[in-house]
Structure P
Amino acid sequence: MAQSLSVRHLVGIKDLTESDIQLILETASQFKEVINRPIKKVPSLRDVTIANVFFENSTRTRLSFELAEKRLSADVVNFSASGSSVKKGETLLDTVNNILAMKVDMVVMRHSSPGAPHYLTKHIKANVVNAGDGTHEHPTQALLDSFSIREKLGDVAGKRIAIIGDITHSRVALSNIFCLQKQGADVMVCGPKTLIPKYIEALGVKVGHDVRAALAWCDVANVLRIQLERQQIKYFPSLREYSLYFGISKQMLDELDRPIVLMHPGPINRGVELTSDAADSSHSIILDQVENGVAVRMAVLYLLAQL
């Protein structure tokens, strides 16, 4: 297995090789042991300064990155666009250059514009980690999802994964498709026709519109949130109707002829894409995903800092 990544930045899963993915997941396994010890810190990034630059709201991802950075003993600078000079018209590049002038080594960025982290890599020397760019990619979420599947089922290769819900507006879906396929998984997307992009079959995925058939087919159901904040028009009549046709309940899971694994990147709209009894059932590894997110982000930051 490769001992270092083939890329200087993590802007998308599309840029990673399969050996890059395996290296990140193997390194994350070691860091998961660290964060379950009584003393959860290691001095791996003691002299590294990391800026978390978030131009969009985030709770889980931001906390997860910040915790990962602190577990590695890095110095952490947090930047939020809502209370910054961005509101006064400062450009993205000026904002980041001002942060870098304070001698920052790595930038973790979330931005509403697809391609913003990629643009940054062309203009700054620091390592860039994409924490989500618009509806494009969210690479660390896909990596932690793969890590969680490996932990539960032993391997990703040969597994059947159904990604269910709002595919059109999801950066998690695209990163997961790339990540799972590079590891040899079979992927299906399922949702209302209005929420599945026209080009998606070109990526080599199956497309379905019947949630019960998707659940019967898959080993893992990764259920996505309905992203109302990104929807400029109505893609379905009401949340109640969406829940009726595409919502997943514990009863549906119990009626399957074999147990499947249930995942969700969060936050969950309880009663819409998942009922509470499904989200909290023995099928669910949703809280494991949250825990694994810290270990996977530690692995990404550690490996990039070695380059």
Structure Q
Amino acid sequence: MPSKKCLAVVGIGRWGKNLLREFDRVALVEWCFYKGSPETKKWLKKNYPGIKTAASFDQILHDQSIDAVIIATPIKAHYELAKKALLAGKHVFVEKPITDNVKQAQELVRLAAKKKRILFVGHIFSYHPVWAKIKRLNDVEPFKHASFVWNKLGTFNEELVFNLASHDVAMALDLFGSSSTSLAPNKLVLDKPTSIKTIENSGMVTDSDIIYIRLGFKNSRSCTIYINRVSNFKNKTITLATNKNVYLWENDRLLKLDKKSAAFKLIYQSTKTPLEIECTEFIKCITRNKKPHTDGGFGLGVVRVLSKI
């Protein structure tokens, strides 16, 4: 790969720290910008003493050596920061979802195309090795139904659907909504769900903490999404069914139901983390001018569904 790209990371919260760690391995992180606590300043000084802290976002944008901006802020700030970065001629990695409204997402997609810059949306599960295995299985033995179940505690500082359901909606669109056209067989197009139904939406700590959603797709395919963020245990599973088989994704393992023994048996286990793969893929995209799988158009498709839930 050519000489390392120069990056700036905006937002050094829990996830921002993870992104900083991974991007520092595959690129040169020159700047950080955050509005955090004194503990964040101490953490940066201890772990990344060579990274400069910007006094303003504009200071980063005016640095001509910065190739790309990594945005890991609260969702409400995504649009403004990504827009400014694209206008300044920077490539952008923005955490999911791209924005919290369709019009703003559309504007960012158009702006990235106009500026000829990469707009990469951090839908991390799309880069999980187990998900890659599932997509390969889907090519051979198409899935008819998927059940996404997520139990966890918190966090409550972001709206449930855009913060958490965005993960599962992205995977549902990737699995059931991706299709090629006869005119461009190598170009994937996201088909809209044929139906979107919220079966349950309950508030405990906030207005929405338990949600149950059903999405319908073409050819009688469907998925259900259940999220409970007031659970006393943490567990995320995806159960997928074809006409003949049932598969279960749990953590870094993919299992297949053995109907004779009535037990799930391991068929694949990943060794790389999706974050490692995702960050490396972003650098490849901006280095080779390669279209990301989770580009702005993909992110826009996700926001369109989220806005209807």
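Where a number appears in this text, it was derived from the coordinates with a stated rule and is not lab data. On a predicted model such as this, the values are computed, not experimentally measured, just so you know. Cβ atoms are built from the backbone, for glycine too; each structure is taken alone.
Who wins on distance in nm of label points 7 Å out along Cα→Cβ at positions 67 and 275 among P, Q, i.e. which is largest?
Checked P, Q; max of distance in nm of label points 7 Å out along Cα→Cβ at positions 67 and 275 sits with P.
Compare percent of Cα pairs over 16 Å apart, for residues 115-162 alone across structures P, Q and report the one with the greatest value. Numbers along the way, then the final one.
Details: P: 53; Q: 66.
Across P, Q, percent of Cα pairs over 16 Å apart, for residues 115-162 alone peaks for Q.
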